[in-house]
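Take a look at these structures.
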Structure I
Amino acid sequence: MVGLGIWKLRGTKTAAVEYQTAVASRGTLIVSLTASGQVAATNSRTVTTTASGVVKKVYVKEGDKVTTGTPIMLIDLDLDGKQQLESAYAQLQSAQNSLMTAQTKIYTLESSLVNAKNIFDNQWSMQSPDDPTYKQRHNDLLTAQANFDAQQAAIQQAQTSLNSARLSYQLSSATVYAPISGTVSAISLTTGMVLNPTSSSSSSTNVSNKIAIVKTNATPAISVALTEIDVPKVKVGDQATVTLDALPGKTYTGKVTAVDTSGAISSGVVSYTTTIRLDSDVPEILSNMSATANIITDVRDNVILVPVAAVQTSNGETTVRELVGGALTNVPVEAGRSSATQTEIVSGVKEGDTVVTGVSSSTSTTTTTGTSVFGNTRGGFGGFGGR
């Protein structure tokens, strides 16, 4: 009989190295940073009133153009509304009287100042500062100047109080006026609706009722917060792209118009508010929508670019990995600016050079099998006998 046997050799492991490569190319490097924020309400004004009563007439409708002072609505005041209007008018009159009194008083103080200055300049300015009369006349001049300056400050304060009283009176008036020129939108009241009181006798704080919104022709502005690391990189005039969560798939362009370098601290973290004005008006963009801005801080034209992963920095030396004669070699380079994906190479790499961006290795096992032949065996083999 002929016998057959199967044999197996021990497996052999082989290591294989694979390189991920890219080609250095010449192009434009765009460096940008990302910041989040929201749409600022800089192109609209909310129309409000503190009056209470029943809406008697609405003079405008959605989309109407208005100018500053245009009547928006007429309210039939209730008892609370009338009392509030009378109180606001009394405060307005009081503020007007206070301003007139302050303005009248300054004329007397100005006359005293001129008189004290003439006496000192003409009679005592050339005398010795140690002369007792010199000191007295000089002090008279300083006192007159201080009184005059204090009264000027009092006039400014009285003017501020008058402006505040006038605003309170306008807000409590039965007629609601447009605060700015623009387009009316979001009218929330119609004829016959009730406006409830916004304050009580126990509280002097008024919470205004919202009537409508007047939107100007200005393009929307985006307000984002920059970190203390990013703010030095941004300047007024930088271009930006903006996306909004509420309008997916759409990207808008704009530019930086303001950077607040004073900053604000919240929970120990400082941030700097930066304003981006969009290039065009978009009616769908509403105030306070969440936004993300990519601000372009630098543009490098006609430079050699390689992927960021190809650049290595160790011990202060920057290198790029290349395959030279099949071997991985670190080539010293001078690197410039970097974006999220590319790095500018100033020297050390030429256009068209192949650079290594990643290295990986894998192992494989080879197993060898075969058969053996045993022929003409007498006496049997493995239960096989021969005659």
Structure II
Amino acid sequence: MMIEATTKPAAAPAADGQPFLLIQDLVKEFDGARAVDSVSVTINKGEIFALLGSSGCGKSTLLRMLGGFEIPTSGKIVLGGVDLASVPPYQRPINMMFQSYALFPHLSVWDNVAFGLRRDSMPKDQIAERVEKMLNLVQLKNYARRKPHQLSGGQQQRVALARSLAKRPQLLLLDEPLGALDKKLREQTQLELVNIIEQVGVTCVMVTHDQEEAMTMASRIAVMSEGKILQIGKPGDIYETPNCRFVADFIGSVNLFNGKVTVDEPDHVVITSPECRHYVGHGISGTIGMAISVGIRPEKIAISPVAPPGDPATQVNCVYGELVDWAYLGSTTVYHLKLASGALVKAAVPNRQRHAQYQPQFKDIVYASWSQDDIIVLPF
């Protein structure tokens, strides 16, 4: 399936300036334990919004409340200005696509897509027109008479999507939509799915535990933990400027150092940890002696067999350690350095050349350094 690369468009608010979907102080309790804890978020029309978190964080429970399959303990869900609290699932202008796809094995692709339209008693000629349009959209017109077991995993996923979109829902819910696919097919299908959703113009809320999937598909991401939303933002903002240690560690990989502020000037601070002195080229809201965590992404780190130039006594943003492990990943090699403090530092070095001049060996002493602009300052 060929698609053109697209950038994620900015979602538009509703015509009256109100958010298309409003979730306000939403709570769901099971036997006194809060699965979803006072969640509030607004989602604009046409947006692909991802709920990202590990298993048990409450993201699927939140999605099921949007679909009407779970009743909130308290809080509001307002879609297009309509409070959905008393609206049963089958009357909500919402469709949900499950991880298992839930296709009817005895029905053809055509009949699977038509199933919901028939249940709504739509005239036959309109059903035929709508189904043909959906199958063209997902490029499965030539597979209309096949049964689900005669399709690949990616094709089954597109049938499920076509069925979900056939009723023209105002809101599409995706529960781990690509979880059943292998890695290579999942990466290919991510962009296909985004392309189809954007062509239709439907607003989408998806649940995933896969960070790469969320960052590839979503225009905004909400990172969840223990029933709460910790941070909401665009993929780049979440990755480059996480607001806490959990988000920094959950999204991608990060090296974390714990230290204290030892220099606090308007244009810079120095944070001293057992491993090194971190020079940050901007001020922070803090005081001398305040506990701070410093984060550096592995791909921001440069490695060398010799120390960077400068006075070792005043060296900042540099550590050295023994190479104890590495992983060759094709496009990058990830090196693991063990420092004198016992801490491990990961550096991801791009493999730009087939035979690099510098290739550290096991137990070599290696220097790792980074720019002051690449330091993430986090509350301890």
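Read-outs throughout are calculated quantities, based only on the coordinates presented, and are distinct from any laboratory measurement. This one's a predicted model, so the numbers in the text were calculated from it and none came from an experiment. Cβ atoms are built from the backbone, for glycine too; each structure is taken alone.
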Working back from 33 (relative contact order in percent (Cα under 8 Å, 6 or more apart), computed), options I, II, answer is structure I
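Thinking only about distance in nm of label points 7 Å out along Cα→Cβ at positions 95 and 351, which of I, II has the largest value?
Numbers: I: 6.9; II: 4.3.
Across I, II, distance in nm of label points 7 Å out along Cα→Cβ at positions 95 and 351 peaks for I.
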Cα Rg over 2.2 N^0.38 Å, calculated, reads 1.18; among I, II the input was structure II
If mean count of other Cβ atoms within 10 Å over residues 111-118 is calculated for I, II, the one returning 19.6 is structure II
